[in-house]
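What follows are several structures.
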Structure P
Amino acid sequence: MFSIERRNAKRRKVERERQANNAPHLVEYYHEAGDPYSHLMVQVLPEFCRRFDVELKIILVAPPPDWAAPEREKLESYARTDAARLAERAGLKFNDAGRQPSREQVEVANTMLSAALGAEAFFEQAEQIGAKLWANEDIETSAHESANHDAVLQDGAEQRDAKGHYLGATLLYGGEWYWGLDRLHYLEERLTELGAATGGNPSPIFVPPSILTGSAPASSGDRPEIHWYLSFRSPYTGIVADRIKALADAYGADLKLRFVLPMVMRGMEIRRSKGFYIMSDVVREAERLGIPFGDICDPVGKPVERGYAILHRAIELGKGYEFAKSFLSGVWSEGIDAGSDAGLKRITERAGLSWAEMKPLLGTEDWREVEERNQAEMLSYDVWGVPSFRVGDTAAWGQDRLWVTEDALKAAASSNDTSTGAV
């Protein structure tokens, strides 16, 4: 269901239909007032429209529904922090004021945005409105602007839901979703391949940051620690294991594995649209990074619990990473059934552990206390999903945020060198 071949076949079908109907390259953009990622998007979409021969349809939406934002305050807090980091890296403007715009401010913003739909200067106005929202400045409406924007937002939410997404700052083209600045390059690449670029083969507006894979300059002081919050049921965790280990090795950091239960095993609702988008996104990220992925045996439930019972002991034996890597590769790229003894034995033994010693741990509960501590610690940093990473007090959520972790490692090394007088 989730493979490069299926995706490419669907793309070819969409393009044949577009050409047969002599239709334009239609891109839909879903904008949410009060969403920091949407504020970044309106700063780059004018350039995107200059670079590509597309018809861009702008659709306004309200914040995601409760099922998609189970920890809404943490989501909002982390999104502001993350957007500020992303803006600095991309050369865009966003300042985290430490709080969300008020409901009244967002209402006024939506009134003005609704009136601006269809205007050539929509993005300019949206950027100005967003800047005032985040600066906590008053937004004045004109007399001709209607306050009845509820129908516009409701219609936008219904369109987004019907087409398979739940967030703002999202783009839809030919049945595929692209969330935020981080995934814009995928759409640019696709349109370029279709001959829709107006200037040849343009470089991406925002290139995904890379991380060091060699060895960082030696630093004095204590060995840094990377805390890796992971779940065996997370496909994003599945494609980050090699990279977080390489980053830890490059900086001589101690990689601390902090396993937590998957969201669905913590009582959170994951609807089909969210699961479908995640899996589709992981496929293209794995393809870009050259990471095997796609032969899947979902470990939800008992397989995760069995895995954690062994992982808890493997960490004590100094084999935590080896077992985690073996498990993740097994269930996400090799189709190994971790719920079976044969499958888990294979996963265990190739990690350098004795199956005879590990098998008696299955069904034990010692790992649960550790998982609860890990989960509480993770939540205390305003992140509740995985994979997440922490260096000191700097926490970052997502396999595409390793550059934040690397920046924190660099800052820690610089601080150590300064305090010890190293040159």
Structure Q
Amino acid sequence: MTIVIFGGGRGFEDVTNGGVVLLAERPFHQPAEEKSAEGLRLALFSGNYNYTRDGSNQALNRLSAYLISHGAEVRVYSPTTDTPAFEPAGELVSAPSIAIPGRGEYRLALGLNRALRADLADFRPTAVHLSAPDLLGNQAGKWGRKMGLPVVASLHTRFETYLSYYGLDWLRPTAERYLDRFYRGCDRVLAPNAPIAELLREQGLGERVRVWGRGVDRDRFSPARRDLDWRRSMGVDDNEIVVAFLGRLVMEKGLDVLCETLVRLRGQPIRPLIIGEGPARAFVEERLPEAILTGHLDGAALGRAVSSADILFNPSLTEAFGNASLEGMAAGLAVVCPRAPSTSALIADGQDGVLAASADAQTYAAAIQSLISEPLRRVRLGRAARRTSARYDWNAICGEVLDVYRELGVTADRRARSAA
């Protein structure tokens, strides 16, 4: 039996498929309060603003576009390539960089050189925003403090958790000390959710911590985008349950436990759908030859693929927010994740998703198996997840960041006088 969630119509419609009656919700957005960003000249520093698409830079570009549309000027300093993944929001200034050894798709900024300092002096920002604790971000923070500017940092990735995936656990204490110094040097630190904000406060950052969540495009990721013809064209039988993974194919996304879990479920009527691209693609292909690998998708194609699945499985423990999980929720999928700060802020276990008690393949497989054997529960969780996603409106969320800048007294006459 295949259970299908459709969208559209007025409010809710009854849809029957395979003997199961479902309610389909029409997408909607909550209106955001209109605010003005006039007088704000923001110097935004990023390790990857648009050369490779990821959840972090999607949030940064959303923020820049919001600020510009509300009267701000935004100049971004980031490594660039000749083949960017998408057009940037705001004015992008290329920062000198080198390819990261072993991860050539990412680049490492080499710091704030003389040319960038001269550009900053010409731009005369009223605030500095750091989105990565790299060399560029570190030196930009020092520059901002020297110029008497408010410095805001946003946390997008739990970099310290990456080390275990590369056999570098011994470096974690050093990394944590560095991150602590980096964030203590900022006037405000934007955490992606309340649990991580509380953790940062307990670690000594106190009242400088604020929450900047993430939004989701509920039109792109929607039950209305579910497409049975597309599923069939990808080789999915109508009686198969599609278990999707969405994200970069890199080991720190939990690909080892992803593959082990899905191997344990062989013999069940499932079809793995791997949405994304990355250097670990061969790792997945070797272990899951039955899986459908779409490669990189964007726009409507991405929304259709995610919305055409039945379950979203996101085993990553390195997420600061969990953009992929939220996109699955907006699409009306039953989402299975580890019980971690990022996922606990998004999902109420058993109400609008499943939080596994432990992050191992056996526990995950049991959780997914229960959703396979209980289709009504799977649909109920997906419908509840869709409703929960309505809380995550991009305009309202970006407006909260503008409130932080205002809180720091950012005005048109508070500008850097000259570069160091």
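At a glance:
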| quantity | calculated |
| --- | --- |
| Given 231 for volume of the Cα convex hull per residue in Å³, for residues 93-236 alone, calculated: source structure among P, Q | P |
| Structure (P, Q) behind the derived value 4.8 of distance in nm of label points 7 Å out along Cα→Cβ at positions 69 and 173 | Q |
| Value -10500, calculated as helix-only ellipticity at 222 nm (-39500 (n - 2.57) for each DSSP H run of 4 or more, over all residues; to 500), assigned to which of P, Q | Q |
| Structure (P, Q) behind the derived value 17.1 of mean count of other Cβ atoms within 10 Å over residues 117-124 | Q |
| Parent structure of the calculated result 13.7, given that mean projected area of the Cα convex hull in nm², for residues 141-356 alone is the read-out and P, Q the choices | Q |
| Parent structure of the calculated result 24.6, given that mean count of other Cβ atoms within 10 Å over residues 149-156 is the read-out and P, Q the choices | Q |
| Entry that produces 2.2 once distance in nm of label points 7 Å out along Cα→Cβ at positions 37 and 53 is calculated, selected from P, Q | Q |
| Among P, Q, which structure scores highest (criterion: Cα Rg over 2.2 N^0.38 Å) | P |
| Comparison of P, Q - label where distance in nm of label points 7 Å out along Cα→Cβ at positions 205 and 405 is highest | P |
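Read-outs: derived from the displayed coordinates by stated rules, not from any lab. Remember, predicted model here, so these are calculated numbers, not experimental data. Cβ atoms are built from the backbone, for glycine too; each structure is taken alone.
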